[in-house]
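Values in this text are rule-based calculations from the coordinates and carry no lab data. Owing to the predicted nature of the structure, the values given are computational and were not obtained by experimental measurement. Cβ atoms are built from the backbone, for glycine too; each structure is taken alone.
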Structure P
Amino acid sequence: MENLSQDIQELLTLLDKKQKAVAMLAPSFIVDFEYPQVAGMLRRLGFKYVVEVAKGAVETNRQLNNLLKNNPDKKFITSPCPTVVRTIRNKYPELVQYLAKIDSPMSAMAKICRKKYPRHKIVHFSPCIVKKLEASEDFPELEILALTYKDLVKIFKARNIKPKFWDRFSGFDITAKETRLYPISGGLAQSSGIIKKFTDAQYDVISGPLLVEKVLQEFLQKPELKVVDILNCEGGCINGPGMVSKDSLDRRRQKVIAFWKK
């Protein structure tokens, strides 16, 4: 365990002590892992429940739509991406007031799990290393242990958890289909209905650091722009630094779409 990060060691210690725990998988998981196989592997690792963060994204969409409905004359920047949130806080403080004050899919899912599985440790797996900061800085009261898919591969290896035939009979304890597109650029806009509710000039879908900077710099100069669906990683969360896959961005995108269509 000497080469394992402190976060990974914390989880392994927790599982060794038989602490009841819930694994939350961000919707990009399908790029790096097979389903339902990964759910079975997580259970053999020691998790009591395995849930799909896409369910939390349903709540994120509900909150966003309520915000838009109740504030028709205001402009908003979506806030599920913790890197974008921190870019705005640090470089564009004048835009903080436009950040949609809603739960991210991770925090929304954690709140669901807190109610449904009290006294369980909540562990979030995603391709995003900045989710670790979101968990510790933005939602410390939820006590989320945030890890990446790269971390999860190391954890499986450390505990010698390999795919088994019976893993294919496992599955999520809480699931949602309609928001499985969230990790690709435009997934929020599509699943929340923004694309249908607004004209092309009223919304924008952005991903990639260069475009993020450009849009943030120009945001206040476009009065017609009502909502920006924005992710820092090029192509969306499927291109996050915590991903294991070496597939092309298009191949990753197709895996997410295929899982959504199932």
Structure Q
Amino acid sequence: MTDRARNALREPAAAGEAWMRIEAAEWGVSMRTAWALFVGPLVFAAMVAATAVYRPLYRVFVEEDGIVEWAQILVLVALVPVAVLIASRLWRRQERSFAALFVIAALAAFFIAGEEISWGQRLLGWATPDDLAALNRQGETNIHNVGSVLEVMNLVMFLITVAAALLPLAWRWGVRDRMRDLGASIFVPPLFLATSFGLAGAYRLVRYALVPEGHYVVSRYGEVGELLLYGALLAFAVLLYRRLGRPETS
């Protein structure tokens, strides 16, 4: 390999390291934490995928009411108060529009968590009303399995993941070492969360483009993508709440 080729390989790596240092400093985390948040989702996604060779273990992770699905619910429940706290801080700053946005986000997290457990039916075991059971594909008390609601929700989540994965890269490429203002802090996630959003978006893209009628292993792996999305949103929310507590975030 020539010196020029070596330098060409070093430059992106050096730029990535520099960007990660800027992002870690901006969001008030250590480099170790930033890299853990960047690499951890890749390791987790690969680990769950590897269990597919032994179906009983794979089911433990991705089956209905399995580890991944209950982790999703816990993350979504945690998102609700964090979003409300962010809205409170923004309201005190007289940022009423942004505050309203996070009230909506809190309601959305609550709604999705309720849908995941069929509004308590999966816990308490009560019967689905007859009218809803006739419309619901799984015969449960939720609306995301009625008609095309699930397809619309999947499309919305896909668009969110793509935007959340690409925006940090575009932002850092465009501004280099400049810090985010308040608006950018709210709409541009940290660069080290891009892998979580990117993996969730990549799964949905594969389903749309290659395996729209995925078999059990592929379709149930979508639970992993959802957990990565919700986990990244929670991490982003916690970091944003901390950032809004710093006086320099105007």
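Source structure of the calculated read-out (distance in nm of label points 7 Å out along Cα→Cβ at positions 45 and 109, 1.2) within P, Q: P. Looking across P, Q, the calculation of helix-only ellipticity at 222 nm (-39500 (n - 2.57) for each DSSP H run of 4 or more, over all residues; to 500) that yields -24500 traces back to Q.
Output the label of whichever structure in P, Q has the greatest value of mean count of other Cβ atoms within 10 Å over residues 53-60. Provide the component values of the computation, followed by the final result.
On the way: P: 25.8; Q: 12.4.
Comparing P, Q, the top value of mean count of other Cβ atoms within 10 Å over residues 53-60 belongs to P.
Distance in nm of label points 7 Å out along Cα→Cβ at positions 141 and 205 computed as 3.5: which structure among P, Q? That value comes from structure P.
Among the shown structures P, Q, from which was the value -0.46, -0.57, -1.04, -1.47 of log10 I(q)/I(0) by the Debye sum over Cα atoms at q = 0.09, 0.10, 0.14, 0.18 Å⁻¹ calculated?
Working: P: -0.39, -0.48, -0.93, -1.48; Q: -0.46, -0.57, -1.04, -1.47.
It was calculated from structure Q.
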